[in-house]
Structure 1
Amino acid sequence: MPASPGPRIARLLSLLSRRRIDLFLCSRMTNIRYLCGFTGSDGVLLVSPDGATLVTDGRYSEQSRREVRDADVSISDRKWMEVARRVRRARASRVGFESRHLSVDLFRLLSRGVEEKWVALHDPVEGLRMLKEESEIRAIEAAAVTASGALLAVLSGGWKGRRESEVAADLEREMKAQGAEGASFRTIVASGPRSAMPHAAPTSARIRGADPVVMDFGACREGYCSDETVTLLPGRIPPDFRRAVDAVRKAQEAGIRAIRPGVPCREVDARVRESLDRAGFLKYFGHSSGHGVGLDIHERPSLAPRSKDCIREGMVVTVEPGVYLPGVGGVRLEDMVQVTGTRGERITYLPKTISGPA
């Protein structure tokens, strides 16, 4: 007998039914984990009203037996041929697939001769994942506590005069020491003029006493990510840079205040940009105001000018305005925010700017 669908797969089946999809092929691993609990690195989940089946290879026979819930498991060393066989045998009228995650070669293999039955779907599971269950929020909060505690431990030993790469490596080691499965993304430590690059990788450059330092970091607990950015400031801050710091702080506060159920995500982004514009720094802000966080470090919704999503209770999003002054340095302040029934509440607790001695 096929496994009974759990609540997550049941919600997916309801969505697929509205699209008249008889069979859905899920190939993105974080979506597979969300739906059936499998944490391996290779597999395909087939979902239909008759049940769900994970197809993976022999490396994961024991792991899948222990982890997979609400789905059957098929072990095959010719995984994609087994998937193709099962798709043909299902005789589905419409087969849905994740258009952003299935390669052209695999699509051709699976759909050969019946291409007209295959329906490209854009983020069907990601849409479900936007609304977090209580257990997911607890895991994200645990990741945030781990990451913040690790940063405080590293900074207690001082950061000036150290190499960016050393500070980043120490932070990632400390997150693991405090219980993280690892960093949720490559840690950013960027000092001086390099802090004006939003995604600068750490280098062997030493952090000078007069330099600002942007640190973007996160931990992973139970598969769930945290994401937070602080800016370390020198003891004496030039007036122009102080104005930039104040502008970013006010913009972040404006974005967080705007978060409440029913508000379009683009409106939250607009409040951030309006605040920076009033302060004269909007031209130095070149990315979105935030994004969802969960099993992936970047998830829906996007807090961006063209976002079509609305804020809903149960979401966890970042609010992360920045100002990046070429040749001078940058400042970014980022918190994670949980959406409650009435507003947004921070779930990262560190102060966003930390000053060193003068």
Structure 2
Amino acid sequence: MKIIHVVGARPNFMKVAPVMAALEGRAGVSQRLVHTGQHYDANMSEVFFRQLGIPTPDINLEVGSSSHAVQTAQIMMRFEEVALKEKPDRVLVYGDINSTMASAVVCAKLGIPVDHVEAGLRSFDRGMPEEINRMITDRLADLLFTPSPDGDENLLKEGVPAERIHRIGNVMIDTLKRLLPKAERPDIHGLDEPYALVTLHRPSNVDDRETLLRIMDTLTRLSEDLRIIFPIHPRTRKRLADLDATPDSPNLVLQEPLGYLQFLALQRDATLLITDSGGIQEETTWLGIPCLTVRENTERPVTITQGTNILIGTDMDLLEQEAGKILTGNGKKGTIPDLWDGRAGERIADVLTSI
């Protein structure tokens, strides 16, 4: 069985690593790794791949950034050439980015079985490009590997036959659990004190002028009581400079983007996380760190019903209120969801090799 794994952004590599490792050495299985190049990440050096335990990609489509339509079209055109040449028996796609959906469409048109890792997640917000990608990919997928019961329920409601749905747990947790002992904190002053870690990247937060200003005002106020580490994307930093809104609080540190192991160490030791990232909602749930999510919805509700996550929306008063609870020891406690045990990749390999 020849399997092609398609990835396009750094979170995808965290998901593919345990699956490739689990399939390595299985009788009759060969693997190829295709990187669409959807997102360029300077941290993706040879060391990055070595830490994850995967080879550098066999093929890089070098698509790069563009509008959703142009980027999706480029991925489809270039991946079709790869699929026709490589003739895989199955293709595995991961997460919810444009590469995921575009590759699934190509496979469906060519009659190649395509399997979706992290299937069934829904925010029920079609204003999110990721939601469109999830829905289309799940309609086309042959096997759907879900991380939690809500994924199963969503797919069943949408008419997916139960025999195609396999709840295997969370592959991101496989990588987190394996690499956590290797995580080392970066050299940032003040980490011996309690601190909050912030990540923001969604356009609704960083591209909207009023929203970004309100968030930064709130973070500045919070920094009076707690050191805040904010690894910030250069584009967001420039936007703050253009708005003349770069914070001058010495306790609010705008940090350059970090590698996975450094960021993982910061997460592990943080007092709380403030984020709009889906993956961090999951990681903080497993780590037991309180997480305040600056979004109106989440495709990962298990992090709320079982985990440490609280949806804040854009209510900055609520953000301050919940942060205050955490600082006084009254933050939300959670439990680790079923099957988030570091063996999701093995379960996927078991399903694939039993076909």
Structure 3
Amino acid sequence: MNVYIVEGLRSAIVVANTKFKTLRPEIIGAEVLKALHVERIDEVICGNAVGTGGNLARLMTLLAGFETSTAALTVDRQCASGTAAIAIAYAKIAAGLADVIIAGGVESSSLQPLRIYHPNDERFSLTAADGVKGAYRTAQFSPDELDPLAMLKGAQRVAEAENISKDELDAWALTSHQRAVAAIETLRGSLVEVAGVREDTGIKKNITRRLLERAPLPLGEGTIISAGNACRINDGAAFVVLASEAFVRQHNLTSAAKVLDVATAGVNPLESPRGAQAVADKLLARNNLQYDDLAAIEFNEAFAVIDVLFERAHPNLIDKFNPLGGALAYGHPYGASGAVLMIHLLASLKRSGGLGLMSIAGAGGTGEAILIGV
């Protein structure tokens, strides 16, 4: 059964501990849900990585005022959670199990809770946060590593393995901000006002290479992953409406794109940034396509190493790659980022038509990708 994306909206992407610092993630998400133009919903599927647990999607759906009969599911594939939510929605509709589903994600890094291992868990004696023994905020992503800086260290490992320079990373960070500045008007219609905010707060209009060169190095001297070429942490929500072909016809809807295929992949958990390229390669190969066949490509640039790897593999396609800027500029509201990518991909394809691909790497060495066509 054919599956279409009918609409997509998101909140502003806000730097953590600023304008959304007291807003619970389910409240941010509910505001976006209420702005979507749908008469009937079978289910809401929401990605979330660092929330308070429980079925956050259900709480959010009820806060949005949806009927209590509306099912809801929370998905955790860390950074790839929002993409996984869209993929699950696609699969359920394609299988005939639903007609219309809202899918995407929400995150509040501002309100990420402090967790504590059980005293019988061996990790209790190995961790501490905020002066609390056994406490942690960052989950364990690999059997071989228990470290709150695991994601940063994974990016540093990839940079060293591929002989990537800091200049290459900083160049992409600058490009990301410049493209995001140029795309502000293009994306304005996709943003929903939440708590009086309707403008992304992480984009730097006056950024320079000199500023990037001086950005702090969280892993210390001798490393190249900086506060400028790694994404910031953020709050935000983003959702798309997926529907069956029959539902689109019956309700006389105009589709924004057709979902053609989805894919998942795994890579070395100690080098998780490689997941975006790996799963994108897998998805295209399965559909007998080349990157040259695509009109627009969106990778979640949690780290600029992801951009450099793509540029080295496809130097002739960088104009199609993250054309509206990426997470280095907007930021990375973990569970929502996959749906943010999809909304940006739709905006690019609205102008160009053709095929589009979005891909995202997740903590623990996972990757999710989606292929669409307009």
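Taking mean count of other Cβ atoms within 10 Å over residues 103-110 as the criterion, the largest value within structures 1, 2, 3 is that of 3. Which one of 1, 2, 3 has semi-axes √(5λ) of the Cα gyration tensor in Å, as calculated from the coordinates, equal to 42, 23, 18? Structure 1 accounts for this read-out. Can you tell which of 1, 2, 3 yields -0.66, -0.81 when log10 I(q)/I(0) by the Debye sum over Cα atoms at q = 0.17, 0.19 Å⁻¹, for residues 247-342 alone is derived from it? Only one of 1, 2, 3 returns -0.66, -0.81 for log10 I(q)/I(0) by the Debye sum over Cα atoms at q = 0.17, 0.19 Å⁻¹, for residues 247-342 alone, namely 1. Comparing distance in nm of label points 7 Å out along Cα→Cβ at positions 255 and 303 across structures 1, 2, 3, the highest figure comes from 3. Quick check: 2.3 is what I get for distance in nm of label points 7 Å out along Cα→Cβ at positions 159 and 183, calculated from one of 1, 2, 3. Which structure matches? Source structure for this number: 3.
Quick note: the coordinates plus some simple rules give every number you see, no bench work behind them. Everything numeric here is computed off the predicted structure, so don't read it as measured data. Cβ atoms are built from the backbone, for glycine too; each structure is taken alone.
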